[in-house]
Structure P
């Protein structure tokens, strides 16, 4: 694993970089979304969504942002990794930080994104509900997920 061990807090001046990472990640993993919708969402990410969450990010050895997550009211609202860094544990690192330090235990994932669904299931989340539409009312079903409660063993 590369040197990404510290979690950082991005600044407003990083929003363009975060939005670029968001778009690159979405284009790599959300092949069911048309370009026009990605462009619409990109504008909302840059001008609205990033301001509604507490942001954390990972950086490489050169201090370039490699991935980020956003949490609000115990819910992971976004978790995106630069596709060049997929498979290096950054998503897991950001997710664990959000759970352990930001009290996050819920999220929503696009039903049509099996890669992300598999990741969250592997990280201890379970599906607790489904919506037919995304947050903007478009026909992209979302799965609601919650972190499974750890079973305490007595004995």
Structure Q
């Protein structure tokens, strides 16, 4: 019987950037799916510091106040390794028409109406429901795609 793939646990900081009724999404060139700006929290780095660093690196954003949207727990395979990721998601508002430019040539940034999120493949998938729920009542949410146990 083959052994399961090695497992790595990762904490990530993700930013829901809102401008009016639109959310900023990122798509890596050549991929069909979208994700929120952000990424892994580095060793010795706080979640908030990682959030601010990634927002600046990916979109040149200098964010001030953030609100907790929630956490999403899921797993995925990356180069044969099973990654267990806990995504912490925060929201920040920008003025309508704010200039946002990708700082990474392999990233395409797009603003999508919140009511159109369900039509896109957003990863992790739990983020769509989390964002819709939070946008209604601004209460943080917890979503997991992992079995209980």
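What follows is calculated from the coordinates using simple rules that are stated; it is not laboratory data. Quantities reported herein were computed from a predicted structural model and do not represent experimental measurements. Cβ atoms are built from the backbone, for glycine too; each structure is taken alone.
Work out which structure the value 15.5 belongs to, where mean count of other Cβ atoms within 10 Å over residues 48-55 was derived from one of P, Q.
The read-out comes from structure P.
Can you tell which of P, Q yields -10000 when helix-only ellipticity at 222 nm (-39500 (n - 2.57) for each DSSP H run of 4 or more, over all residues; to 500) is derived from it?
Attributed to the structure labelled P.
Once relative contact order in percent (Cα under 8 Å, 6 or more apart) is calculated for all of P, Q, which comes out largest?
When relative contact order in percent (Cα under 8 Å, 6 or more apart) is computed for each of P, Q, structure Q gives the biggest number.
Which one of P, Q has mean count of other Cβ atoms within 10 Å over residues 40-47, as calculated from the coordinates, equal to 15.5?
Working through the options, I get structure P.
If you work out FRET efficiency 1/(1 + (r/R0)^6) of positions 96 and 136 (r between Cβ atoms, R0 = 25 Å, to 0.05) for P, Q, which one comes out largest?
Top value of FRET efficiency 1/(1 + (r/R0)^6) of positions 96 and 136 (r between Cβ atoms, R0 = 25 Å, to 0.05), among P, Q, belongs to structure Q.
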